[in-house]
Structure 1
Amino acid sequence: MPKDYETHRLLGVAAGVQGKHQQAIQFFTLAAGIEPGNADAWFNLALAWRESGNLVEGKKYEQKAFEIDPNIIQKRSRPGGQ
């Protein structure tokens, strides 16, 4: 299993695009564990939980992302944002 953030992030994105939400959650959880100070990592995890239908978990990880970077939404909505 790869141990770098970007690989896990990309695998999570690929799983999410394919509708494999539980797999995306696993990859994003690993990514967030590798870079716990990365707001994008937690926000990706929040989105995966929301897509899986679990809004409570989604909100929990969204809050974690906002604690790290209160401007995460604005940054992600810029061209080139994750």
Structure 2
Amino acid sequence: MCPNGGGEPKGKVADEINASFGSFAKFKEEFSNVAIGHFGSGWAWLVKDTASGKLKVYQTHDAGCPLTEPTLKPLLACDV
């Protein structure tokens, strides 16, 4: 977050997103749909699944956190 921030990620992050979701646009769509579609309080997460090596969109309810799952590493969180 900075005055001229934004845009699409570059480098390894972009490569990982494209490999896991097909494109940054598809990632944004999936992440947004999970966040918007969540009923009640909770979180939308971008996580790295260390078992598959892929990035995934994950949701938790209330104060849930993907740290309780041994193969998930949280990378981005959105409070919903």
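Read-outs: derived from the displayed coordinates by stated rules, not from any lab. These numbers were taken from a predicted model, which means no experiment stands behind them. Cβ atoms are built from the backbone, for glycine too; each structure is taken alone.
When log10 I(q)/I(0) by the Debye sum over Cα atoms at q = 0.11 Å⁻¹ is computed across structures 1, 2, the figure -0.30 traces back to 2.
Between structures 1, 2, where is relative contact order in percent (Cα under 8 Å, 6 or more apart) highest?
2
For helix-only ellipticity at 222 nm (-39500 (n - 2.57) for each DSSP H run of 4 or more, over all residues; to 500), the calculated result is -10000, so let me know which of 1, 2 that is. Traced to structure 2.
A value of 0.6 for distance in nm of label points 7 Å out along Cα→Cβ at positions 12 and 28, calculated from one of 1, 2, originates in structure 1.
When FRET efficiency 1/(1 + (r/R0)^6) of positions 4 and 36 (r between Cβ atoms, R0 = 25 Å, to 0.05) is calculated for each of structures 1, 2, structure 1 comes out greatest.
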